[in-house]
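None of the figures in this text is laboratory data; all of them are computed from the coordinates on show. The shown structure was predicted, so the numbers you read here are calculated from the model rather than taken from an experiment. Cβ atoms are built from the backbone, for glycine too; each structure is taken alone.
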Structure 1
Amino acid sequence: MRLPYEYAIIQAVPRIERGELINVGVVLYNQRADFLAARTHLHEDRLRALDPDADVAAVAAALASWEATCTGAGAAAAMKPGERFRWLVAPRSTILRAGPVHMGLAEDPAIELDRLMAILVR
């Protein structure tokens, strides 16, 4: 049975004033399966092409925090998966942000997340 899910692309915007970005991950939420996860991959050369002075280590650490938030680590421990997803995809003006939320249908959310990573990020 295919279940509805929501996802957003995680984007790195190293210089907000320029508006240039690269896709660095995907966060996917499936309420019925109680599934929330993020997969990330930072193309360091692409990031440096947008900003040669980008702090790659800081961006990588921030990406790791997205994945940790999905699992309920730290301050997200008291939040339900849907609340964590809404918090992650809320608009923000930081080096990492979520793009628009999209919908889809999938039988297995983890497999779908891997598929989205392959076509949208890698």
Structure 2
Amino acid sequence: MDGGFDLDLSRSFQGAGDIWGLSDHCQSFIRDAWHGFAPPGSCTIVPLPPDVSGPQNNPWHAHSIAIVPTMRTPEDVSWHQDLVYNSMWALLVGITRWNETTCGGGDERPHGSKGS
């Protein structure tokens, strides 16, 4: 998470810490969950640290961030036709599981949603 869109996220979720705080926080979860390497196409949802979580500390009122790597190092992945599909599927499954575990089994609305 050190360039492009990731750098903008790091700036937006900087909180009281330095610009690398979000990267350090997410990397610690990757180390714990994946022993340091989240495979391309996987999804890890990471709760944000308290100093950047919630309505007072970021414009999106976010409490978590989804890490969905598409490659280990920058390279041509045009041969991997299913990478985007697999990444999106992993993201949707990750969000479903996150909502089920944080909202009590799916009977309640996910955080921040408004229903009819």
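Structures 1, 2 were shown, and relative contact order in percent (Cα under 8 Å, 6 or more apart) at 38 was computed from 1. One of 1, 2 was used to compute semi-axes √(5λ) of the Cα gyration tensor in Å, and the answer was 24, 21, 13. Which one was it? So the calculation was done on 2.
Determine which structure produced the value 14.8 for mean count of other Cβ atoms within 10 Å over residues 51-58, calculated from the coordinates; the candidates are 1, 2. Going through each structure in turn, the value belongs to 2.
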